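Asker: As structure tokens, here come the structures.
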Structure 1
Amino acid sequence: MIKLQIKGTGETYTVNPTKIIALGLNYEEHVKESAMVKVRGFDAEIPSEPILFPKTPNVLIGPGDDIVLPAILAEYTFENERTDYEAELALIIRDTCSWVKPEDAYDYILGFTCMNDVSQRNIQHRDKAGWFRGKSFDTFGPIGPVLVPPEALEDPQNLNILCRLNGKVVQSSNTRHMIFTIPQIVAFVSKNFTLYPGDIILTGTPSGVGPLTEGDTVEVEIEGIGVLKNGVRRARTTG
């Protein structure tokens with residue numbers, strides 16, 4: 001189990017979601033680059049409603065844990081193998097809810113944290129079933145370093161968000177550039193699925209996504225929350 005300190009309270013929170021719901025293409029510049037890297041089913045058109053996909057709880061790892069490039073990739077002959085980092089603001093649901101009104105959304109949020117929506121692009125593009133497998137390999141959801149209650153952030157919709165790869169800034173944006181705002185996201189997701197305490201919603205990544213390789217260090221930094229840092233290694237086959 002991953003445990004995160006709740007900022008400003010001295011309490012510890014155990015991350016244990018029934019589900020992880022993520023948003024695709026929620027920053028305009030990322031929409032454009034996703035069309036360029038041929039993400040299955042999408043072009044450069046701005047989505048008319050939030051694009052949702054699942055990540056399974058086995059993806060979750062904590063600060064300092066390694067992102068593991070899956071061993072099954074060795075069974076394919078991808079010309080340009082690509083597993084990407086994606087820096088994102090994540091929120092954790094406080095109370096069971098459905099059909100939440102946008103103006104009430106923050107009442108149902110326990111806190112915010114950093115998350116890295118690691119994505120295996122080759123499989124994400126080739127699988128006819130969609131994004132499920134490419135988004136849900138073990139370790140593909142680093143989370144942390146702390147959980148910050150909404151009231152401890154001046155404005156969650158105006159936070160600088162960065163990603164650094166081996167010390168170099170590769171993503172730099174602000175949550176005000178989301179196509180769909182945090183209240184709109186919670187309202188839409190809760191129309192489709194009953195949300196339970198501990199469920200995680202990822203709010204999308206800005207432009208600048210790129211590949212991870214063995215030996216890399218990737219950091220997600222969000223203003224008011226902190227830095228989530230993880231190494232990268234390749235799984236070793238046992239057969």
Structure 2
Amino acid sequence: MSKLYLVPTPIGNLEDITARALRILKESDIILAEDTRTSAPLLKHFGIDKRVFAHHQHNEHKSTTEIIRLLKEGKQVALISDAGTPAISDPGFLLVREAIKNDVVVECLPGATAFVPALVNSGLPADRFTFEGFLPVKKGRQTRLKSLVEEERTMIFYESPHRLLKCLEEFIVVFGEERQASVSRELTKMFEETVRGTLPEIKSHFENNTLKGEFVICVAGRGGK
């Protein structure tokens with residue numbers, strides 16, 4: 001029976017992939033990868049030799065049509081991203097939506113995603129939170145930030161190394177200098193680091209240290225600690 005699987009892959013440590021994820025990847029007819037060059041070492045490491053096609057933000061509209069055709073033909077397709085769970089700040093949503101429209105069975109495996117360990121490790125309230133992912137780079141950025149001024153839940157953001165300091169400065173202006181936060185980088189990797197404190201304290205730390213890796217920023221909600 002045809003089925004679309006969304007398969008999480010490790011965000012760093014290869015030991016974090018599940019036995020079920022490996023089985024599904026080995027059983028699938030086709031694997032869709034965000035970047036085939038990034039996924040190749042992972043698949044080779046686990047001895048997975050399958051047809052791999054690119055499915056990313058630049059071709060997903062076009063490739064979705066072809067993938068749906070293959071699924072309707074009875075193929076079993078697995079979608080992976082470069083790291084973590086597909087469709088979480090990565091391609092996947094459009095394909096899932098079209099698969100559902102075409103009565104294709106969709107199944108998402110549980111597994112690695114960066115924001116969960118970052119949130120739990122932050123020391124900030126984790127019972128209620130809002131995941132914001134990457135903020136708009138230009139258009140709409142300030143509007144999005146202003147809409148979060150009164151947010152009472154813990155807020156979670158993704159940010160790249162070259163924009164981290166600017167992002168933290170914006171947060172200080174919007175949320176205030178006393179707002180508690182946590183920044184995690186290189187999660188599950190050898191040089192994993194989490195820095196906690198007020199926004200200015202965290203910004204000061206990263207001004208004096210090398211900025212490397214992907215960053216997850218957790219910011220306390222209004223009135224939160």
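Asker: Can you tell which of 1, 2 yields 16.8, 54 when Rg and Dmax of the Cα atoms in Å is derived from it?
Answerer: It traces back to 1.
Asker: A further question follows. One of 1, 2 was used to compute Rg/Rh (Cα atoms, Kirkwood Rh), for residues 112-191 alone, and the answer was 0.94. Which one was it?
Answerer: Value 0.94 for Rg/Rh (Cα atoms, Kirkwood Rh), for residues 112-191 alone corresponds to 2 out of 1, 2.
Asker: Let me ask another. Looking just at relative contact order in percent (Cα under 8 Å, 6 or more apart), which of the labels 1, 2 belongs to the structure with the highest value?
Answerer: 1
Asker: Next question. Given a computed value of -3500 for helix-only ellipticity at 222 nm (-39500 (n - 2.57) for each DSSP H run of 4 or more, over all residues; to 500), which structure among 1, 2 does it belong to?
Answerer: 1
Any read-out appearing in this document is the output of simple, stated calculations on the displayed coordinates, not a laboratory observation. Everything numeric in this text was worked out from a predicted model, so none of it was measured.
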